[in-house]
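J.: Below: a set of structures, written as structure tokens.
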Structure I
Amino acid sequence: MRIGVYGLGRFGSFWAGAIAENASDAEVFAYSRNEHPLPKNVKFVSEDELLNCDIIFFCVAISSFESVLERVAGRIKKGAIVMDTCSVKTYPARWMKKYLKEDEVSLIATHPMFGPDSAKNGVKGLPMVLCPIEGEDEVFNKMKSFFESWKLNVIVMSPEEHDKQAAYSQGVTHLIGRTLKKLGIESTLIGTKGFNSLLVIMEQTCNDPMQLFYDLQRYNPYTRTMRKKLSNAFSYVDGQVEAVEELEFE
């Protein structure tokens, strides 16, 4: 089995290494426009060679995924299993259906809910979302079993349900992390466990490219509503504090 990873950014490099580590019966190949250090047991190949793999993971920025698909669609090997790894699912699933012929390749939208920081001690037990694009079938169940063999916690849901939940989990987490970074909080001698947990959130989210943060907010159909609700909630709590202070100091 030949598995290809298209894109060797921070996540793509991690993902190629994770496949090589957990899929012992697979040959793992990678392609990227720019030079990157290769993970152990991963071979760098040309774009055409990568697109000739049996299983192809696209690990590119959400904002560039559609243009990449449009450009390479006609060169993907017939019979290949094609998956994205984007952190949002509604738009990538639509793009794959738009540019790839489902009678020629199998399509699955995926989201590994972890990365280089959260999986530094291994992937066992971590959540992996699979979204069937045209209903579950033999290929989908094959890939579900493939990821379960890694001891991942495989979760099946629709792209829309994923994005609804992610807006209030991942979207909020990255928004808070970037806000705390802008606030300039730092470790302190009297920091509590709760405060130190906030520092971990800030560090993990800010280790990711800024482009990922923007893409999470722009390409999830539900994050705009989340941000508005979060802003309203902050204003409400702040207003409560202001009201109490006014009463106490009258």
Structure II
Amino acid sequence: MELSAVFFDVDGTIAETENFHRKAFNDAFKEFNLDWFWDEPIYKELINIGGGKERIMYHIKRAWPEMLTYKNLSKYVDSIHKTKNEIYEDYLTESKIKVRPGIMRLINELKGKGIRLGLVSSTSEVNLLNLFEKGLKIDHKQIFDIIAHGDSTPNKKPSPEIYEWALEKLRLPSQACIAIEDSPRGLDASFKANISTIVTPSILTLGEQFKGAKLVVSDLGEPDKAFELIAGKDFGHKFVNADLLSKVIDI
């Protein structure tokens, strides 16, 4: 089937942002006088939970179950998460964060061929906008045809709902689309939505299993710096382009 759209996950896929999120969580915990610290091994587990508020609740249930009896716990979690997002915005503004290899090259090629582009992420709308506007300095509205964020559907990844929502909005069959993800959670979501998926593991998902992915590569690659093939068939390509995507979708 002819390729009609490509969906990009955001955190870890477009850019290596997860450690900024982790540090922002830890700073927020300090502001709330919480003796919590999420190191990389802990956060590597938590990134399998879709959404920041959901990660906080998961941590409470696992490590501080006595807090589940607190009145207005959801409002308390909302306050922590709001503070975390404000700190995350500061990190983005102060950082020199860049898109991962091959992202803009592939986006520009696909735009030139009239292939529709979407962002499909469990992150909140405010975090998504801050990443593009204040971190990457990219006008996402000029690039993407649809933006699906963590508030677009009731359930976040690994639920397929957000991908199904995007497909419905674009009125496209799943078989005509490809998703680019970096985590098992994201892959689960796209796979359940019957969308062919390419995985480019991020710093925190290296070494994970990506069962169901059509192709797993270190990154999208560039003409002068090939990707590393991890799993799947690259059809002799050294970087991901529209031709490779068209071959992957027919596997």
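Nothing in this text is a laboratory measurement; each read-out follows from the coordinates by a stated rule. Everything numeric in this text was worked out from a predicted model, so none of it was measured. Cβ atoms are built from the backbone, for glycine too; each structure is taken alone.
J.: Using the calculated result 15.7 for mean projected area of the Cα convex hull in nm², pick out the matching structure from I, II.
T.: Of the options listed, only I reproduces it.
J.: Given a value of 0.95 for FRET efficiency 1/(1 + (r/R0)^6) of positions 9 and 161 (r between Cβ atoms, R0 = 25 Å, to 0.05), calculated from one of I, II, which structure does it belong to? The partial results should precede the final answer.
T.: Working: I: 0.40; II: 0.95.
For FRET efficiency 1/(1 + (r/R0)^6) of positions 9 and 161 (r between Cβ atoms, R0 = 25 Å, to 0.05), the value 0.95 is produced by structure II.
J.: -15000 is what came out when helix-only ellipticity at 222 nm (-39500 (n - 2.57) for each DSSP H run of 4 or more, over all residues; to 500) was calculated for one structure; which of I, II is it? Don't jump to the answer; show the numbers that get you there.
T.: Numbers: I: -15000; II: -11500.
It was calculated from structure I.
J.: Here mean count of other Cβ atoms within 10 Å over residues 17-24 was calculated and came to 17.9; which of the structures I, II was it taken from?
T.: Numbers: I: 17.9; II: 20.9.
Of the structures listed, the value fits I.
J.: Upon calculation of log10 I(q)/I(0) by the Debye sum over Cα atoms at q = 0.10, 0.18, 0.20, 0.22 Å⁻¹, for residues 41-152 alone from the atomic coordinates, which of the structures I, II produces -0.40, -1.03, -1.17, -1.30?
T.: The value was obtained from structure II.
J.: Assuming 23 is relative contact order in percent (Cα under 8 Å, 6 or more apart) as calculated from a single structure, say which of I, II it is.
T.: II
J.: In addition: Quick check: 0.95 is what I get for FRET efficiency 1/(1 + (r/R0)^6) of positions 145 and 193 (r between Cβ atoms, R0 = 30 Å, to 0.05), calculated from one of I, II. Which structure matches?
T.: Answer for the origin of the read-out: II.
J.: Just checking, which of I, II has the largest value of mean count of other Cβ atoms within 10 Å over residues 97-104?
T.: II
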